[in-house]
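What follows draws every value from the coordinates through simple rules; no lab data is involved. Given the structure is predicted, the values throughout are model-derived calculations rather than measurements. Cβ atoms are built from the backbone, for glycine too; each structure is taken alone.
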Structure P
Amino acid sequence: MSNDARKFPPEVFQLFDKYVHGQLSRRDFIDRAGALAIAGMSGAAVLDAMNPKFAQAQQIAPSDPRIRADYIEISTPGYGKMRGYLVKPAKVSKKLPAVLVVHENRGLNPHIEDIARRIALDDFIAFAPDALFPLGGYPGDEDKARELFQQLDQAKTREDFIAAAGYLRSADQANGKVGVVGFCYGGGIANFLATKIPDLDAAVPFYGSPPAPADAANIKAALLIHFAATDERINAAWPAYEEALKAAKVDYQAFTYPGTQHGFNNDTTPRFDKEAAALAWQRTISFFREHLRA
């Protein structure tokens, strides 16, 4: 867990989780966090500390000469078009496996773009679509992004993510193998895509909502599932999902990271846990290398 996180009691993380998922207003978070009297901090100061710090956490600069990054648009059946961030290694000598990167419930923010660049440096083609594109795209403000997200037609958005995975299968310089990694909302989309795309090769949901247990029978992809230890909202559904995966004989691995909060891989907030994130990421890249090589 980050040093900043240690000054916050568990109640603050629970409040923040409700806030980022639309179950608590900004005012309610500030009032309730302030009432906890954390080291003399006001509720507004607590919220500022919890919100993402993108610049400080960036690992790979967009201009890094080792990668080539572009924003592209693809045709989709839901909203008609989807815009995303396509990243490849600067030097490609052979066809590469492709990974669809699915953001949290704020759209394609700088953190997810950084994740896509990290994946590309491990010799994958990474494509991170922005579900908010039909509404103008990620607005540069996390609160506004969450508000916009609630206006999406999720049936159309999900159709567009299916199309994004299809685009990657035949993308230029791609080897035809496709995996998906997603975080929070994106973890739920990774689970969903595994039930809807028979030829998806691998899916890695980070603390994402599971599909209906009955849909597990449709999964052909190999799964690597990451859970935070302190994440009641997501973890409550795992026993039924795991039972369904076993019944359907799905190839899956699942790991729970002790002492972690929902969002532990996101290094822009105090929920970040450096050791757990490093281990989960190492497992993720190794998993993709195993299942996506031609």
Structure Q
Amino acid sequence: MTILVFGQTGQVARELAVHKEVACIGRGEADLTNPEACAAIIAAGDVSSVINAAAYTAVDKAEDEAETAHIVNALAPAAMARACAEKGVPFVHLSTDYVFDGSGTRPWQPDDATGPLGVYGATKLAGEVGVRAAGGPHVILRTSWVFSAHGQNFVKTMLRLGRERDALTVVADQMGGPTSARSIADATLKIATKLSQDPDQSGTIHFSGAPDVSWADFAREVFIKVGIGCTVTDIPTSAYTTPARRPKNSRLDCTKTKIMFGLARSDWRIELDQVLADLNTS
């Protein structure tokens, strides 16, 4: 039987696609703006589990496209989860630190009160609610600051800008754990397998890279590793305005994930080496 993955071109989906037991489907086969069509694919398929690695992730654009973001991030995963529940199939759904308000400095625990700052976070939170309400075996995996050799992400942006400029200003008062898409993909597969064996493992957990770092220090590490002599100057969030507010505290407590699934936080510095090597050979 096959592990069905919604998503094909996203960072995590690209990493999942290399596994032979995985079948990734993209927009051409599964239109996430048509939730019931996505549910029908699950109902008709011979699948062992389902992973939803697809989402509306344009954080700023979502402020102007709230309806579309809600359909993709809330209604679609809820419909997928209901279809999985009807078949008794485990459902693993990727979510985000943006469901929290970013206050304080303590790492967020899975059962902490949520409080999204913008449309993207609000729609992802609504998706979580829908997945839980479906009542089937499920895991909601919140993660943060995803990077890889694929698509658009902070690492690739810094590499481009660092080679174009002698100096950059980067936000230093937002803290979180950079997480490689490869480690997230591996984690979701392990979770799906264990959930198939023990549906009682359902719940909401966190998975992010370690150690926690600021965006500015993350950029410095990228430049050091590739030998780019671009100077990074720290700036506060208030000096870098965006249509959607970003959480300052994106630290995630991953203790529950280690206890339930034996998954420890990955060292993003080691994973950054691999991503940079991939980019150098691509």
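Structure summary
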| read-out | value |
| --- | --- |
| Highest-scoring label, criterion being distance in nm of label points 7 Å out along Cα→Cβ at positions 128 and 240, among P, Q | P |
| Given 4.0 for distance in nm of label points 7 Å out along Cα→Cβ at positions 32 and 80, calculated: source structure among P, Q | P |
| If mean count of other Cβ atoms within 10 Å over residues 56-63 is computed and equals 18.1, the structure in P, Q | Q |
| Structures P, Q, by mean count of other Cβ atoms within 10 Å over residues 96-103: label with the highest value | P |
| Structure (P, Q) behind the derived value 21 of relative contact order in percent (Cα under 8 Å, 6 or more apart) | Q |
